[in-house]
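What follows is a group of structures, each given as structure tokens.
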Structure I
Amino acid sequence: MLGSAPVIAFVATVDAERARAFYEGVLGLRLTADEPYALVFDCAGTALRIAKVRELAPAPHTVLGWRVDDIAATAGAMVARGVTFERYPGMEQDDRGVWASPGGARIAWFRDPDGNLLSITGSAGA
């Protein structure tokens, strides 16, 4: 039924100006609308709606992620824009915070200004 329907991604913010500065200015997403209840960004053809809410308790797990071609280069560019990658005890992460999973994916986690946990993922060798 929904297998061929486009997905819309959702994240929430308590501070739309700060969220816009991060998603647009730091991550480089294109704003398509600033609506009364959400900021809307284009993520390679997928709509990302950042809901404007009064209260937010960020989930303890990843809520949004991007697959990237070169995780080392992407992580480096993000660090240069002020992104700090999360560190997790017991996980071997490189100097930027990239972890190599047993399955071969390479993953790094970071938070948006509201504390939402986001990630970038690249394949082994990327």
Structure II
Amino acid sequence: MVITSGYEGILILAVVAAGFLITMLTLAAVLGPKNRTRTKQLPFECGSVSVGSVSEQRFNVRFYLVAMLFILFDIEVIFMYPWAINLTELGVFGYVEMLLFMLILAVGLVYVWRKGVLNWND
């Protein structure tokens, strides 16, 4: 009888993902085009050729704020998935805790909304 720890599936997934990654990178390097031209090496963004140096470009602070908010709410969803899976075991206490967690995040969202962080028209 073999005793397993329950992490074999995760280990198999990691090995398969790493194998897929290595295979795709190798195939891209071997089968990809090799003719590098000046036009292909130019930076290309949003359908237009970049103008100026990257070190001289300034980004609006709102870009970073929206990016941080995206990460914040993305992490919220990551926390909600295991909670939803274990909701029956957690019972009413787990339900109230998640409501409190979502309430705190909702208050934060209302705050940044009222401050105008999400308004890009200014």
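Coordinate-derived values only; no laboratory data. It should be emphasised that the depicted structure is a prediction, and the values quoted were computed from it without experimental measurement. Cβ atoms are built from the backbone, for glycine too; each structure is taken alone.
Here are a few things to note about the model shown:
- Answer label among I, II for the case where FRET efficiency 1/(1 + (r/R0)^6) of positions 11 and 35 (r between Cβ atoms, R0 = 30 Å, to 0.05), calculated from the coordinates, equals 1.00: I
- Computing helix-only ellipticity at 222 nm (-39500 (n - 2.57) for each DSSP H run of 4 or more, over all residues; to 500) across structures I, II gives -23000 for structure II.
- Cα extents along the principal axes in Å from the coordinates reads 63, 60, 20; which among I, II: II
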